[in-house]
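Bear in mind these aren't lab numbers, they're just calculated from the coordinates by the rules spelled out. Here the structure is a predicted model, which is why all the values come from computation and not from measurement. Cβ atoms are built from the backbone, for glycine too; each structure is taken alone.
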Structure P
Amino acid sequence: MKKINYLFALFLAVPFSALADSAGAKVDIDVHASTLGLGAGFAIPISDNFAGRVNLNKYTYTTSFTSDSINYDASIKLESIGLLADWHLFSGVTHLTAGAIYNNNEFNMTATPVGNYVFNGVSYPASTVGTASASVTFNKVAPYLGLGWSGRASKTGFSFKSDIGVMYQGSPKAKLTATNPLGNAQLAADVAAAEAKMNTDLESYKLWPVISVGLGYAF
């Protein structure tokens with residue numbers, strides 16, 4: 001998380017006007033909201049039809065809920081950095097995008113049962129399990145393909161921006177743990193079996209849909 005925060009600070013400190021003058025080109029900065037979180041970005045034209053783009057995304061959401069007599073504290077952490085190339089069709093506002101995203105997204109959940117835990121179909125009292133928690137992580141580098149509409153960095157002024165695409169994140173990786181204060185070997189085996197089933201259930205979620213809307217300004 002500290003790395004992402006430093007990158008945000010560095011991004012805000014970049015002297016964009018000086019960069020544009022040295023490259024002989026305009027710079028387009030933007031703010032946006034997307035399924036990857038809230039973020040900011042900038043694009044620099046490479047030619048009349050191509051532009052390089054970097055965006056930073058971050059959002060954290062926490063919630064609590066109860067299901068099957070178990071209380072859950074859940075945290076969704078979205079953190080990513082996109083390195084993208086836009087091909088503007090016919091030098092217009094429609095662009096095809098390809099690139100890679102550093103994917104630091106992560107889901108975490110801690111459970112406290114009102115009654116019993118159930119792992120691998122076996123019921124265990126809370127005193128046997130202790131605290132149970134689960135986390136889901138993803139491949140750190142994820143290819144991205146998409147389609148978007150925006151003004152081009154070679155034209156000054158404000159522009160509305162939107163993108164739709166997919167990030168290939170691979171099969172999510174789940175980790176399920178129980179503190180198991182009594183050192184119960186059968187409990188450990190059932191937790192491992194439940195974790196394996198969770199990973200099997202997550203195998204089909206290899207694509208993360210990306211939908212983004214924002215406002216940019218080129219100068």
Structure Q
Amino acid sequence: MTSQDTAPARLPLIGDKAPDFAADSTHGPVRLADYAGRWLVLFSHPADFTPVCTTEFVAFAELAEEFAGRNVALLGLSIDSVHSHLAWTRAIHDKLGVSIPFPIIADLDTRVARAYGMLHPNTSPTAAVRAVFVIDPEATVRAILYYPMNAGRMVPEILRLVDALQTSDRDGVACPANWRPGDDALLPAPRTQAELDARLADDRVKLADWYLATVPATAPAAS
């Protein structure tokens with residue numbers, strides 16, 4: 001494998017269409033099109049049978065039903081074979097009592113990892129870093145997270161991020177720092193005097209300043 005082969009492709013940006021892919025996985029062939037109409041959390045890990053990755057997969061499995069209740073599919077990836085993935089998930093089940101319910105892509109040719117910029121040669125020429133791509137039902141990249149090899153992801157934060165994105169889409173609001181479901185959300189700054197007047201007259205609005213206003217977020221739609 002040459003340095004050109006291992007160089008990351010252009011990183012998909014927030015707002016871009018997610019790169020298309022077709023790959024083998026522990027659940028058979030998978031394609032991006034399989035997830036049309038659903039949210040997708042696509043995440044890579046450096047290698048099977050490694051300590052941090054094992055704890056992450058347990059954490060994702062423990063919240064898999066919470067993701068599913070939000071119409072979110074989970075899809076893992078590493079540059080390991082299907083046989084390695086199957087042996088590893090079996091070991092997780094046998095040793096830790098946790099079943100991995102979602103597919104894991106076997107990206108031996110690194111095609112998917114390179115398309116998503118998951119290979120960072122200064123870290124490893126052959127192992128994917130801990131990348132997370134949140135992709136919406138229209139196959140648009142909505143969020144991107146990167147973690148180093150030696151720090152595991154906070155999976156509840158990824159779930160909170162999905163909640164924030166879905167709340168923003170549903171209510172036309174933004175979510176402030178440390179926002180959690182049930183907290184008030186932020187209104188966009190008014191662009192006209194009429195919008196400001198309407199805001200001042202709305203009893204739901206809590207106004208700290210003309211540009212800084214919150215409203216209760218609506219309850220999420222039933223899944």
remark   = mean count of other Cβ atoms within 10 Å over residues 26-33: greatest across P, Q for structure P
remark   = Note: distance in nm of label points 7 Å out along Cα→Cβ at positions 146 and 210 at 0.5, derived from one of structures P, Q, originates from structure P
request  = Using Cα Rg over 2.2 N^0.38 Å, single out the structure from P, Q with the greatest value.
outcome  = P
When mean count of other Cβ atoms within 10 Å over residues 34-41 is computed for each of P, Q, the largest belongs to = P
key: Structure from which -5500 was derived, helix-only ellipticity at 222 nm (-39500 (n - 2.57) for each DSSP H run of 4 or more, over all residues; to 500), options P, Q   = P
